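Peer 1: For reference, the structures are reproduced in the following blocks.
Values quoted throughout were computed directly from the atomic coordinates according to the rules given, and no laboratory measurement underlies them. Just so you know, these numbers come straight off a predicted model, no measurement behind them. Cβ atoms are built from the backbone, for glycine too; each structure is taken alone.
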Structure P
Amino acid sequence: MLTVFLLSPASCSGTRAKLLLRSRTSPLTARLANGGAPIGEVFTFMSSLYFRGKLAYANAFGAPPRGWSGSLVIAPGRGLMGADVLIRLMDLQDMAEIPVDEDEPRYREPLVQHATALERALGPDGRAVLLGSVATEKYVGPLMDVLGDRLLFPPTFAGRGDMSRGGLMLRCARAGTPLDYVPVRGAVRHGPKPPKLGPAPR
C-alpha cells in the first residue's frame, strides 16, 4: 500500500534553532550558509530524539508514490518538503518567522496546496500517516480538510510525550516492526500517559 509519513516540524524559533542561526563554530551552520543541509538533518539537530525517531521510522516504512518522498516534513511556510531537500540559513530564518497555527495563512495555504497534490498522488487506496501531535488542530486541521479519513496516526501516540514517541519509533525502525494506525477522524486523540518504555533490547 502506498504510504507517506508526514513529520511534524521541529521548533524553528526554539533554543536549538537560535543556536544554529547564531553559531560561528557549528559545522551544520557552516553547511547551511554554504550550499545547504537536508531539512531532516537540520530538524533532527533542533529536536533531537523525537525527530530522529520520526525520520528513522518514516525511512524504514515509507512506500511513496512515484516522484514523492516517503518522509515529508511539515515546514512552516513551505508546505511539505522531502526530508532530504536542502535548506539554507535564510530558509530557516524565514520558517522561524511563521507561526505554526492553522489560522495563519502563510502556514496553512502552502500546507493545504501540497496536501492536495499528495492526495491526488496517493490515489484511492494510499494513506498519509501523521507522525506528530494530534492533540491540537495545528497539523490535523489543514491536513484532514484535504485527506479526510486517509489521514492516519499511531494511536499509541495518545498520551505519550515527545521523547517516548521518539524512542518508540526508533525501536520499531530497528526491529522492522511498524506500529498500528487508525484514522485521525473520530479517534481518541487524548489519553492517559502510558508506562515508560523499558530498556531497549540489545
Structure Q
Amino acid sequence: MNFTKKLKESKKVFFKNCVFHIDENVYEPAEDTFLLAENLYVTSGEHFLDMGTGCGIIAILAAKKGAKVVATDINPYALKCARNNAKLNRVKIEFRLGNLFEPIEPTEKFHIIAFNTPYLPSEKSLNKRDPIERAWNGGLDGREIIDAFIFQVSNFTEKKGKVLLIQSSLSDIHRTILTFVEKGMQARIKAKLDVFFETIVLIEAENR
C-alpha cells in the first residue's frame, strides 16, 4: 500500500489548521492531548522535547511556532506516524526511538520538555506488545512512568527551563508536585479539565 492511499484510509484529527493522520497502532489524541496543546507556549528558537510523541501533534505545533524539536516514542508505529504527519504539515523534527530519556544524549538540555504520561492505574501487568496500552498503563498506582520521568527530567532541563506534564487525578497530583519539589523544581497546576470520573491536569514545573 502506498503512502498516499494509506493516509486516505487512516483516521484524521484536525487542530489549529493542521491535519494529523492516526495509525491504528498509535494513541489517538484525546482530551489530555488537547489540554496540553491549548496551553503550549513556545518561543522561536527554543529547544523542545516532546516525549511520547504519539501521532506527533504536540511536536508539530511546537515546530510550527519555530522551536527546534526532538520527538521521542517507545512505539515505532508512533514515530512512523508522527514522521509522516510532520512531512504532511511541512515542519522539520528530529525523531528518536526509545523509552523515556534513553534516546537523549547525557549532555542535551531543553528549554521545554512536554510529556503526556501513561497515567492510568491498572491492576493488570503491562502488555509490552500492545503499543496502545503502553500509552496509558501507568502501573498499579498510575505512577510508574511519572516517577521515573520526574527522577531524571531536571538533568535534561535548562536552568529556568520548563516541564509540561499531563496526568490524572487518579494518579495522585499532589504527589507529583511534591516529587518535583524534592528534585529541586517549582511546580504548579497550570490547567485542568474534568472528564467523566477524573480530572486531567497539566502540571508545569520550572528548573531552578
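Peer 1: Match the computed value 1.0 of distance in nm of label points 7 Å out along Cα→Cβ at positions 30 and 166 to one of the structures P, Q, and report its label. Walk me through the numbers on the way to the answer.
Peer 2: Values: P: 2.5; Q: 1.0.
Computing distance in nm of label points 7 Å out along Cα→Cβ at positions 30 and 166 on every structure in P, Q gives 1.0 only for Q.
Peer 1: Please state which of the structures P, Q yields 2.3 when distance in nm of label points 7 Å out along Cα→Cβ at positions 110 and 142 is computed from it.
Peer 2: Details: P: 0.9; Q: 2.3.
That value comes from structure Q.
Peer 1: With distance in nm of label points 7 Å out along Cα→Cβ at positions 22 and 54 derived from the coordinates and found to be 0.7, which of P, Q does the value describe?
Peer 2: Numbers: P: 2.5; Q: 0.7.
Traced to structure Q.
Peer 1: Shifting gears a bit: For relative contact order in percent (Cα under 8 Å, 6 or more apart), which of P, Q scores largest?
Peer 2: On the way: P: 25; Q: 17.
Structure P comes out on top.
Peer 1: Hey, another quick one. Have a look at P, Q and say which one yields -7500 for helix-only ellipticity at 222 nm (-39500 (n - 2.57) for each DSSP H run of 4 or more, over all residues; to 500), as calculated. Present the calculation step by step, with values, prior to reporting the outcome.
Peer 2: Numbers: P: -13000; Q: -7500.
The read-out was computed on structure Q.
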